[in-house]
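In the part that follows, the structures are each spelled out as structure tokens.
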Structure P
Amino acid sequence: MEEKEVIIYSDIREASSKIIDILKKRCKVEEKSLPVGDYLLSKRVCVERKTASDFLQSITDGRLFSQIKEMIENFKNPLIIIEGNGLFNGERKIHPNAIRGALASIAIDFGIPILWTENQLETAELLFSIAKREQLERKNSVSIRGKKKTRSMNEIQEYLIAGLPKISREKSRSLLKHFGTPQKIFTASEEELKNVEGVGEKLAKKIRKILTKSYEKSILED
């Protein structure tokens, strides 16, 4: 079989990366809206690719372990690729022990291998190498599969509130428990917000500024 017979399914959110262009020179790439993962390399191998920055963000907003659980539920051999350096450079002000704890949990509690690459070229070469091994050597076919777990209303509300600056999933739960609904959070005064455990005056002020500041049209827009 020729290398061109290797097929990799890529999520459409990866379209802006150089990885797709590199892979297309080596094999066939099908860009789809994948229900789980960023790349499907065989019927058993699903890959979630994260830059160092995205990995840190996914810890704070709660996406990381939701994505991990979805991969485990749908694939025999899920993988995580962390691309680039900078996990411990103080970005997003996450304590190093929290980062180490997340890495340990992925590898030990969930049994998912973590592979590291320096850049998009290395990531593309690694993806192709695994796909080639799976499809040509191991004779494992590849097809779109996997199903996202439907989020409960509570989870949707938590994600909505976690979109506010400096609000983790834990803080979003505290806010929702205190106010009852997202609408009441959005209309709460600075004084009301700062009385919630874990919020405080500085964060309350920032939240109110985001919620009340007028949207400024970009000079690039018509």
Structure Q
Amino acid sequence: MAKSCKKTKKEYLTEIYNILFTHFGPRHWWPGDSPFEIAVGAILTQNTNWTNVEKAIDNIKRAKVLRAGALHKLHIKKLASLIKPSGYFNVKAKRLKSFLKYLANHHKSSMASMKAEDMTMLRKELLEINGIGPETADSILLYALEKPAFVIDAYTKRVLTRHGIATEKADYHQLQELFHKNLPRDVQLFNEYHALFVMVGKDYCKPKPRCNRCPLEAML
């Protein structure tokens, strides 16, 4: 249980960021050679680890179809075979195809065209695509399109609840608003902070926590 603390949420969130950044350093996340590759990775990473996503993306690159127009034209069975290492490949192939259809119909298969649009409208449109939920939509917005949408994942919620800054009942929107209301709407800050939550979640704040080794241990 967290200590009783008179700090504001803004102060608490800032302190967590500073501690994690000092411990882990800049993460240079999200890996990808282009906004389109990052968007593809955000869809493929659902329910799997990044190593498997990298294998799937490498398959697409070797097939020389890592372009919006080329993937949009590719038969869905061929796409599914290329992304097989990412798991749930038939489901993910359909989700990718839905995203590619949206990108073609609304933005002429151009991520640059997509980036030029208003973030609120883009988020609404992304959430209407079959298989894209808030975490995936915000990952595309933040990392591929450089829009200031904070990404909430299981690691983020786990850290926030264990430190008493959020409750287990808090939903995605409520958790995201903690960051949007208490931190500057800055793309680089949101990028680094989310990546740092991933690091501390993977290394320390596991389902069975390793608090005695965690850089945030002094805050508990």
Structure R
Amino acid sequence: MSAMISHLAWISLGIAFICAAIIILDEIRHPQAMGIMNVVWPVTALYLSVIGLWWYFHSGRKMARDSFATHHAHYQEQNTKAAPTWSQSLLAASHCGAGCVLADIGVEFVIFFAGLTIAGSTMAASFVWDFVGAWTLGIVFQYFSIKPMTNLSAGAALVAAIKSDTLSIIAFQVGMYAWMIVAHMWLFPTRHLVPVSPVFWLMMQVAMALGLLTSSPMNRWLVRVGWKEKMG
């Protein structure tokens, strides 16, 4: 059973990397109008795999620089009217999601190789430092989403990014942490997973996908109250 799960993990990770590579190659020909989305889409594919690839070609391609001018007037009109759809809410969540994912990947390796713990617990260290890293990088991603869409100064855009994404990042990490606890306590209680194991990243793919789902309602609310810009 252990070997089968390991093989499944390698297959899942391999497909995800192929999906991310396909997006990157397509973005070279059709770069996103908003620069940060050139990073967000392939990172999203790292955990959503083929779903992320489909999402990119379904929605992301319409936000490419070479198609953005055609739809710009329509986008601007829609942006000021109806409440955000769930698709737009997921798109808003993808910004902080990408930042959280990149931060979590880096932090998990640092914690493992440095042997960091909090109160003797590696999981506690993961929860604390994952959040610190995710919040920091998530705000950076949101800043580069807000700045191109507004006339705010750099300082005002940073404040807006903190205001708009802190709750979103908390909601994302809640979903991610919930699955990490399930994996740690019930799925692998006797063989705790480590970042050098492919199964660890298979579980993290699930955790990150859940994080995107748990942050989507929060992002819908943030867009509705005007703390986040509507996209898509």
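State the single structure among P, Q, R that was used to calculate P(r) over Cα pairs in 5 Å bins from 0, in percent, for residues 118-157 alone, giving 6, 18, 12, 14, 13, 12, 10, 11, 4, 0. Let's see the in-between values first.
Details: P: 6, 18, 12, 14, 13, 12, 10, 11, 4, 0; Q: 6, 27, 34, 22, 9, 2; R: 6, 22, 18, 14, 11, 10, 8, 7, 4, 1.
Of the options listed, only P reproduces it.
Which of P, Q, R yields -26000 for helix-only ellipticity at 222 nm (-39500 (n - 2.57) for each DSSP H run of 4 or more, over all residues; to 500), as computed? Spell out each step's value before the answer.
Details: P: -12500; Q: -17500; R: -26000.
Computing helix-only ellipticity at 222 nm (-39500 (n - 2.57) for each DSSP H run of 4 or more, over all residues; to 500) on every structure in P, Q, R gives -26000 only for R.
FRET efficiency 1/(1 + (r/R0)^6) of positions 62 and 206 (r between Cβ atoms, R0 = 25 Å, to 0.05) was computed and gave 0.80; which structure, P, Q, R, did it come from?
Working: P: 0.80; Q: 0.15; R: 0.35.
That value comes from structure P.
We did not get these values from a lab; they are worked out from the coordinates using the rules stated. In this text, all values refer to a predicted model and were calculated from it rather than measured experimentally. Cβ atoms are built from the backbone, for glycine too; each structure is taken alone.
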